[in-house]
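J.: Following are the structures in question.
FYI, it's all coordinate maths here, none of it is from the lab. Since the structure is predicted, the reported quantities are computational estimates derived from the model, not experimental observations. Cβ atoms are built from the backbone, for glycine too; each structure is taken alone.
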Structure 1
Amino acid sequence: MTERSPLRMAVIGVGHLGRHHARILATFDDVALTAVVDADATRAAEVAAAHQTRALTDPAQLDDVDAVVVAVPTEAHAAVALPFLRRGVPTLIEKPLAPSLDEADALIAAAEASGAVLAVGHTERFNPAVMAALAHITRPGFVEVHRLGAFPERSLDIDVVFDLMIHDLDVLLATVGGEVTHIEAVGVPVLTPRVDIANARLRFASGCIANLTASRISRDRVRKVRFFQPRSYVSIDYASQELELWRLQTDGGAAAIEGGKMEIAREEPLKLELEDFVRAVRERGAPRVSGADGRRALELAQRITVTIREGLGSGVWGLG
């Protein structure tokens, strides 16, 4: 592979999200989508035909790639990704990084041993509104998060904390920073044996309190986060990629609140995520969301889930 050669990339798992990875990669001038892989041969063939590439059913058949995207169900992340990382193949793994911290640690260790780039697909970090807000989030004292959506046909093998809330946990860890010292959380299964709606209240070492609600059984789709900090307020609408910034101004007279919507150059977050991964592979550098970042979000999600299950009582709601 030379600097000017297209990166030979493959997408493993072309279900709901994986097919979008394939769609975007197929448009990159510096990437050659060499194959898509899926256990469902019909689905693999359909996506491959749309992008004029090969359809495979077994990741082991991929021996001619420079990088891979792993978008299989969470339970299979380690089994699929480890062989590539051990061979030194840069790998982007969809969130959550793994179903357990032990498997996450194995993935990170394999990447470190081989020198492979390991990126995790927390797409909200690539949301243009989030990226624009980072410069204005300084010392949040309170954060309010709502991530509500209609009942999906996917990701029902994991709790809503790992499916939806984990996006916001990753954003909070990147913006508020520091350790989470206390967790209060409640949640219930409604339409599945898993927790479908959850609320968590987190206290960070800085004193910041974050209140998060995640639901996959709501009628309306809401994706919003609001940061309250000394003399300013930052509001992000993930879905519409809108950012509002309001500040208390006291210069030369009476106090006044000034601000409003900021100009945002809208772009598909998944495209920006893949561009960042390609850059990291080319430069052998660090991706914006590393394996360590993915592990931190996973660990916090697990702590929240344990708190929820302790509150429900083992078996009361049919939880495993």
Structure 2
Amino acid sequence: MARQLSQDEIDKVFNKSRVEEDDLSKRAVVYDFRRPDRIAKDQLRAIHLLHENFARNLASSLSAYLRAYVIVNLVSVEQLSFAEFSQCLPSPTCMVSLGLKPYDGNAVMELNPSLVFPVLEMLLGGSGKGTRLTREATEIEQSILDALFRIILHDLRAAWQVVTSIAFTIEGRETEPQLLQILAPNEAIVSIGLEIRVGDNTGMMNIGMPSIIVKMLRHKFDQQWSVRKTDSTEAEQTRMLNLVKPTHLRLDARLEGPALDMQDLMRLQPGDVLTFDYPVSRPAKLLVNGHVKYEGHVVATGKRKSFLIQSVSG
């Protein structure tokens, strides 16, 4: 049976459609085209593991250098814009811009004043206790800190060596975060925060790596931290053996003798006898592709010279 809708029922249908459209608009998020794509979470976890190793090595290096008990803890690894990174730093502070050869671009490393001045006092023979200064470091103090930065950058390079070889070098210094204009404010960086405790003094060290370089190394991170199968099956071992069987190896049997001057070599004539001073009982060495593998004696098999293996060299 046909039924006609009343005006109130028609109005309710249209009002319900408007409410659903309003809900969709509220859930929509405005996309910021100035912000680059974010780094994947698995790559951030890999960077976290990398700098945990860096923190352990740095604690040992600084303890030996400062002759004090040093604790280094990795606090955070996150992606920020360079403007957000700069706003989180104290002012004044101790900042250096880092070259990343062979890659283009610069990174940033910052040490809090609460850590810099106690370390300076310890390097100059003091105890480093009770030092609470917030001023800028002088040129002389910055030159004293160069040795400290070299130790930090050495351990940082060793930590990144498992992924790629980066030569971290100091290219500039600054005390005001807002004046270090090496990156665009909207450019994304990976911020690494480490807490360093030297005796009773605690401070932060912050490192900012350009995200574009980290994203370039994505495949190298995947190769380094990919899950590998450790226990091979018998079929896999057989397959690998069949692949290795056709390989060609170079064998050399050598007698080690005395050295000879070039001028004596030039004077040799047919009929001269060279004494190698090599006892007959001493075994000769058999080299496989240039590496000593076996020991034995040179023998004759018919009209051919052969090598009789007596032992496997360690």
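J.: 34.1, 129 is what came out when Rg and Dmax of the Cα atoms in Å was calculated for one structure; which of 1, 2 is it?
T.: Corresponding structure: 2.
J.: A further question follows. With helix-only ellipticity at 222 nm (-39500 (n - 2.57) for each DSSP H run of 4 or more, over all residues; to 500) derived from the coordinates and found to be -9000, which of 1, 2 does the value describe?
T.: 1
J.: A further question on this structure: Given structures 1, 2, which gives the highest value for percent of Cα pairs over 16 Å apart, for residues 74-137 alone?
T.: Biggest value here belongs to 2.
J.: Who wins on distance in nm of label points 7 Å out along Cα→Cβ at positions 202 and 258 among 1, 2, i.e. which is largest?
T.: Largest calculated value belongs to 2.
J.: Starting from the value 0.65: which structure in 1, 2 was FRET efficiency 1/(1 + (r/R0)^6) of positions 66 and 298 (r between Cβ atoms, R0 = 30 Å, to 0.05) calculated from?
T.: 1
J.: Figure out for me which of the structures 1, 2 the number 134 belongs to, where volume of the Cα convex hull per residue in Å³, for residues 162-217 alone was derived from the coordinates.
T.: Considering all the candidates, the number was obtained from 2.
J.: A value of 15.4 was computed for mean count of other Cβ atoms within 10 Å over residues 170-177; which of 1, 2 is the source structure?
T.: 2
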